[in-house]
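Below you'll find the structures, each written out as structure tokens.
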Structure 1
Amino acid sequence: MNTSTALPAVRWGTQVETGTVNSHPCRMYAERPRAMGELLLDAGRWTEREFMVQGDRRVTGRQHAVSVARVAAHLRRLGLQSGDPVLLLGFNQIEWLTSFWALQCCGAMVALGNAWWSEQELDDAAALVKPRFVLMASQIQPPQYEGATYLSFDDIRSIAESGIDEPLVLDAVDEEAPAVVIFSSGTTGKAKGLVMSHRGVIANIQNLMVMTGRLPSELAPSHPGTVSLVTMPLFHLGGFQISIMTLLSGGKVVFLKRKFESLEVLELMQQERVRAWGSVPTMVARVVQHERFAEFDTSSVSSVQMGGAPIPHELREQVGKAFPASRKRVGAMYGLTEVGGVLATGSGDDVQGRPGCVGRPLSTVEIRLANADASGTGEIMARTPTATCGYLGDPTRLDDADGWIASGDLGRFDDEGRLYITGRAKDMIIRGGENVASVRVERCLRTHPAVAEVAVVGLPHSDLGEEVAAAVVIRPGSSVTADELKAHAASQLARFEVPSRWWLRQEPLPTNPTGKVLKREVTAAWPAEEVLA
């Protein structure tokens with residue numbers, strides 16, 4: 001086994017050059033790490049600092065590194081080899097990060113499972129990944145997949161605290177080797193796994209650190225680091241990248257004890273002196289609008305980044321008033337899973353007073369607008385070294401011959417190069433930061449014998465941004481309740497995909513001359529009160 005524990009000669013840099021990714025030209029940084037495991041070595045300067053906090057548990061950088069080394073050694077003894085697929089499944093937890101970094105040391109391909117999946121979705125994902133190992137939270141039902149070795153996070157904690165001395169050993173991997181699989185709802189069918197190479201993950205992190213002036217090579221040993229409250233799920237790209245950036249800059253990651261609670265967020269902001277908060281608009285709105293907000297000292301919060309869903313202009317104003325120190329840093333990020341991360345970001349004057357503005361493209365990101373209309377609005381196409389390698393188990397390429405990937409989003413540029421999101425080309429609902437493919441929900445509901453037709457749309461929601469709504473045409477002679485349809489959906493879909501609004505009807509859905517359902521008309525005609533018969 002080829003291993004390495006030495007820092008590579010070439011590290012981080014800001015100079016951009018033209019290279020080649022998947023046989024097409026692409027902007028990339030000339031100086032960059034080549035493997036995820038190397039990032040642990042960069043974090044070695046901060047070992048005496050606290051790195052993770054969750055409840056009454058506090059873990060230093062040194063303790064984290066020791067835990068990672070122990071877990072990696074244990075996994076190797078159990079037979080894990082470089083390149084093996086592993087399913088990592090859990091909510092935000094110290095053991096999630098310990099497991100992730102141990103697996104990167106071993107050169108594994110780590111599939112980040114969604115902890116909110118239904119049992120069927122979990123089984124489908126396991127069948128796709130074909131994991132050699134499954135590392136998961138104890139409260140989640142294990143997938144029905146034979147041939148894998150299962151370890152709970154309780155097992156991981158016991159190994160990490162075993163007291164056995166193990167060296168931190170890194171398997172040598174190729175820059176283009178798979179490092180992470182992120183699952184996307186896609187537009188149809190089951191959740192698909194998008195494969196990210198070591199090159200792609202690192203390029204995304206490097207883009208963000210160049211933007212914020214926090215490249216590890218630029219930071220002095222006295223750099224204070226940032227206390228980051230992470231309420232985005234770690235199995236989402238946003239939460240995942242925040243945790244890595246915090247590790248590399250000597251900061252501290254703060255987790256909630258369990259599920260999201262606005263009051264706990266406020267308590268942690270005061271207790272830990274949280275400086276940066278990365279979240280989705282729904283969570284941010286719940287916190288700033290909490291009835292007890294004024295009781296807590298949140299003056300330390302100087303940066304609020306929101307992503308995963310459109311950000312209402314009113315919410316930006318509320319956040320600026322709630323966290324005055326963040327007024328110039330109430331930012332927006334725009335990206336998508338298919339391109340492996342963030343495409344554009346902005347804060348302060350770049351986005352304030354500009355509804356729909358998501359800032360400017362990052363250093364290595366190229367964006368063009370396809371089929372632009374007279375107003376300059378077109379489908380956003382991106383070319384970037386962060387681009388994923390395609391879907392797991394599917395040889396179909398996501399990019400065209402020149403490396404451009406279609407986002408499914410509509411946008412425009414202003415005269416100063418700021419990007420605005422104006423709509424979506426894909427039939428997708430964004431509920432509280434989670435993408436919900438309408439077609440997937442419709443396919444599920446059509447399998448119920450009482451359903452003749454169905455149209456799933458997103459309706460505006462003051463808290464979630466959008467909620468999933470189903471207009472269902474009932475077959476003649478059949479009878480079914482919304483509760484029965486909801487139970488049917490819940491048996492196959494994730495909780496966030498199950499419709500919360502129902503319109504059960506006898507008349508057919510409106511269609512165009514070719515028979516396509518006119519969802520705009522369905523949305524416009526949606527009754528003020530639920531129609532359940």
Structure 2
Amino acid sequence: MAALDKDRVVAVIGSGAMGAGIAQVAAVAGYTVKLYDTRPEAVAKAISDIAAALNKLVTKERISAVDCAAAIARLHAAVTLADVAGAALVVEAIVENLDVKRKLFAELETLVADDCILATNTSSISVTAIAAQLRVPARLAGMHFFNPVPLMALVEVISGLATDAAVAQTVYDTAAAWGKNPVHAKSTPGFIVNRVARPFYAEGWRLLNEQAADAATVDAVMRDCGGFRMGPFELMDLIGHDVNFSVTQSVFSAYFNDPRFTPSVLQQEMVNAGFLGRKSGRGFYSYGDAAVAGAPLHSALQPQAEAPQPKPEYVSYTVEPGAIGGASHAAGGVVADALAARLRASGIAVSHRKSPETRGHAAGADEALAFHCNGAAVFLTDGRSATQRARDNNHPDTVLFDLALDFGSAKRIALSCSDQCAPAAYQSVVGLFQAAGFVVTRLDDVPGMAVMRTVAMLANEAADAVNQGVCSASAADIAMQKGVNYPRGPLAWADAVGIAQIVTVLSNLAAGYGEDRYRVSPLLRRKLANGGRFHD
């Protein structure tokens with residue numbers, strides 16, 4: 001199949017932010033667009049706003065004046081719904097209500113030709129359910145754009161049970177012709193993005209609930225260490241806690257109360273209090289007049305950072321297969337080498353340490369990816385708490401560090417230490433990382449820390465989506481990068497960290513919490529067993 005010819009008409013129903021954005025993108029791509037709304041004045045305003053937005057792009061030299069004028073000329077107001085009768089594609093962007101959408105499409109079927117493709121921009125309603133009562137259900141597909149439409153590259157092309165594969169492919173190719181990054185997905189709750197993204201918020205709530213750190217500190221770790229554009233709490237403040245909580249509740253209910261999607265009682269309290277984020281002036285942070293009147297909720301504006309400590313003169317490290325297995329050993333070696341190079345560049349003498357087989361530790365002692373600094377053993381977190389790991393290894397002075405997107409360039413590192421750890425041992429590790437140029441943030445000793453547990457759960461959910469035929473591995477990664485600006489696709493991140501490490505982290509979280517929430521995806525276990533990766 002191929003994209004719709006540019007001589008065909010595209011109709012957009014609904015002139016709100018989403019509908020107007022879709023109309024703008026289609027017009028700029030060269031298609032004649034008819035925009036309809038039950039309120040004619042809303043259509044006029046939308047076209048005026050689109051023209052203003054395009055003219056602003058001209059001043060920024062993002063589009064030529066000629067192309068701007070041509071795009072505006074391709075925008076037409078549909079006075080009545082019957083005016084869209086000749087369209088080859090009708091995209092619905094109205095209220096998120098199943099009955100209302102069904103009524104609209106039923107009426108459209110009496111107006112448009114049988115070969116006209118019908119598309120819904122729904123973000124949460126089953127495409128199968130929307131199409132179920134149509135005379136020709138095969139021609140309806142989901143075309144889920146992300147806000148703001150002109151800027152966000154992703155389009156989820158959703159196939160319901162009755163959707164014709166050729167229709168879905170035409171929608172996919174048309175979205176690509178509009179300059180978007182489309183991905184195919186099956187109509188399941190949350191599609192790709194709203195399903196796979198749930199752990200990003202859920203693990204943040206867990207960290208807050210278990211007092212690992214305050215919201216500002218968790219946000220800083222996820223940004224400066226994990227490479228995410230925003231941390232979970234500032235992102236939820238932006239989205240609106242009412243909206244985010246509603247989506248979580250919807251996905252939780254749609255998956256028949258699967259514990260993986262359990263909503264947070266803390267977020268429910270935020271909604272109950274009216275602390276909805278930017279829209280209400282107060283969420284975890286204060287905005288507008290409220291920012292002057294009061295401090296942010298739950299946290300200081302500045303994330304926690306450890307006081308400066310002396311630079312150690314010497315550190316050694318050992319990387320060898322241990323409890324987390326050979327594949328993880330390879331990934332661990334990359335981490336160790338990156339950190340060692342950064343430490344050497346700061347003037348610290350770093351040597352390889354050849355570990356004896358027993359080292360006087362308990363049976364099954366874990367020496368994988370161990371830095372040694374003034375008696376402290378320093379490990380990348382594997383989903384156990386530092387206290388548990390210290391006990392397992394019979395090494396009281398155990399310090400863990402969190403995963404980073406790039407250990408060579410990360411600005412911040414998160415540490416946690418065992419309850420048994422001597423203050424001097426922990427402080428020597430703080431000084432070690434500070435000497436390497438990291439801002440050191442301390443998290444309380446929770447399993448999996450912040451970035452590692454979040455990345456592991458994101459990879460786990462993406463793997464389950466692939467395993468259940470919702471999407472391909474490449475689609476899952478594209479969706480999360482283009483739809484919510486993740487620094488790396490979850491499955492590409494699993495490849496980089498090591499499938500074995502991800503499985504170990506999840507297994508340890510499941511054992512530590514005793515919850516099905518952290519069950520390992522069968523596809524991750526399969527990849528581990530066959531030594532495979534998600535991407536070559």
Structure 3
Amino acid sequence: MPQDCFVIGVDYGTDSVRSVIVNAANGNEISSSVFYYPRWKDGLYCDPLTNQFRQHPLDYVEGLEHTIKSCINQAGATVAENIKAISVDTTGSTPVAVDKTGTPLAMLSAFQNNPNAMFVLWKDHTATGEAAQINAHAEKFATNYLQFVGGIYSSEWFWAKLLHVLRADKEVREACYSWVEHCDWIPFLLTGGTDVHKVKRGVCSAGHKALWAAAFNGLPPNNFFSSLDPLLDGFTSRLFTDTYTADQAAGTISAEWSQRLGLPKGVVIGVGAFDAHMGAVGGQIEPYHLSRVMGTSTCDMLVAPVDEVKDILVNGICGQVPGSIIPGMMGLEAGQSAFGDVFAWFKNILSWPIQKFITDETQRNAATEKIIAALSEEAAKLPLNEKDELAIDWLNGRRTPDANQLLKGAITQLNLGTDAPRIFKALNEAICFGARAIIERFIDQGIPVKGLIGLGGVARKSPFTMQTLADIANMQIRIHKSEQTCAIGAAMFAATAAGIYSKVEDAMQAMGQGFDKVYTPDATKVEIYNKRYKAYKKLGKFLEL
């Protein structure tokens with residue numbers, strides 16, 4: 001390996017995009033930069049009451065340019081001259097309507113303020129009706145086209161969102177030629193793509209969200225979709241047949257983006273993937289260890305040798321796709337639709353009078369920022385009792401096990417002695433009970449879980465939550481040292497796509513930063529949490545009625 005060899009990882013999150021320049025030899029972070037989406041921050045194009053969450057492509061493009069140029073300015077010209085590759089991860093499923101050139105419709109003047117022409121964020125649940133129709137429709141076919149996505153199609157995914165947008169907006173429907181995931185579009189943009197048929201679609205997004213499978217020789221046949229709704233007739237011909245793992249190159253940087261970013265010609269652009277999948281690699285995932293990327297929601301990733309998984313199909317998860325996390329291994333995904341978002345919701349409830357009555361913005365922000373830390377501290381002091389306040393974590397629906405975005409959260413066992421720390425404790429336990437339900441689903445259906453790996457903001461910043469999770473799961477949790485596992489994972493894939501490493505496992509070993517914290521179950525709490533978990537499941541079944 002050349003002594004001076006650097007790569008860039010770009011991580012598109014829900015609220016912001018982060019880029020890092022990394023030394024490919026040892027994983028050392030040279031520079032980093034964060035850009036908060038300005039239109040998203042202002043709440044534009046979103047309506048939480050109808051579960052509509054859209055993001056303008058300009059937020060993504062501006063963030064890409066800003067963060068990479070900032071990283072280069074920090075690192076200096078010598079580093080910039082030795083950048084070998086860029087790889088990108090994004091949230092998902094976050095698709096967008098595009099024309100034949102692969103241009104998102106919202107980047108055209110006629111659609112610049114139309115939410116249906118923008119990226120439909122992963123947390124957008126406007127397509128619950130379409131998802132239900134897809135699930136009912138799939139039962140009519142001899143081939144089970146949902147078998148590799150856990151048997152239940154979600155409103156958070158590719159086809160449900162496409163059908164909803166086509167039905168909802170005639171102008172967008174007539175202008176929409178194809179439908180592209182965010183993680184596939186950014187590499188296409190950086191390589192100067194002008195033909196949507198040449199977008200290199202990642203197996204990660206295609207297999208977990210778009211029903212692509214080698215067993216089907218690609219996507220399900222046209223008649224599966226045309227018989228669901230004539231609006232989808234012929235649409236598969238405008239999509240894709242082939243898919244690519246993230247260790248492969250999507251191409252090289254275009255002359256325009258080379259000049260725009262101040263990077264040399266020939267920089268390799270890797271095939272994109274979802275944030276949690278690359279984050280699991282950045283967090284040094286191991287076979288049968290569940291890597292939990294914990295932020296606003298969670299994505300739970302597990303890899304296993306394909307020959308050991310054999311014909312096991314885990315029901316009610318977000319799919320299992322060979323090569324979607326580590327090429328050559330089976331990648332299994334699950335997750336929770338709300339994790340950190342549960343705390344954010346409660347913080348917003350408690351801070352309403354602060355925001356309403358304190359006029360000084362600095363004072364408002366200072367008071368609000370202390371809420372979660374103070375609640376965590378007080379909740380940790382509370383004794384644990386079987387009949388404590390009990391909550392259900394489905395405030396944004398349920399992702400897994402068994403996707404149902406129409407479900408709602410709940411808090412029970414309230415009395416006049418219930419205060420904010422007690423409610424917070426119940427909410428904290430609820431998200432951990434939700435995590436245990438995922439772990440049990442894997443184990444019950446033949447996939448062992450040998451341990452947990454904690455990644456992301458909540459994992460590093462919330463020891464109270466991590467200890468509760470260890471106690472409820474009765475399983476050790478290792479917290480990865482890196483605060484930017486998704487961006488670092490993208491950098492590892494960039495190094496592999498550029499040929500610096502022959503396989504991503506080698507990049508993981510050389511560039512991984514290891515673990516710096518371990519949470520071990522408190523044996524005195526395990527049995528009480530077993531009883532409370534049974535109550536959680538009973539309450540959940542009641543809410544599903």
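Each value in this text was obtained by applying a stated rule to the coordinates, not by laboratory testing. Keep in mind that this is a model prediction, so the values were computed, not measured. Cβ atoms are built from the backbone, for glycine too; each structure is taken alone.
1, 2, 3: which one has mean count of other Cβ atoms within 10 Å over residues 98-105, as calculated, at 18.8? Could the numbers behind the result be given before it?
Working: 1: 26.5; 2: 16.0; 3: 18.8.
Label of the source structure: 3.
Another question about this same structure. Consider the structures 1, 2, 3: one of them gives 1.2 for distance in nm of label points 7 Å out along Cα→Cβ at positions 178 and 482 as calculated from the coordinates. Say which.
Numbers: 1: 4.1; 2: 1.2; 3: 3.0.
Attributed to the structure labelled 2.
Still on this structure: Please state which of the structures 1, 2, 3 yields 23.2, 74 when Rg and Dmax of the Cα atoms in Å is computed from it. Write out the running numbers ahead of the final one.
Values: 1: 23.2, 74; 2: 26.0, 83; 3: 22.6, 67.
Structure of origin is 1.
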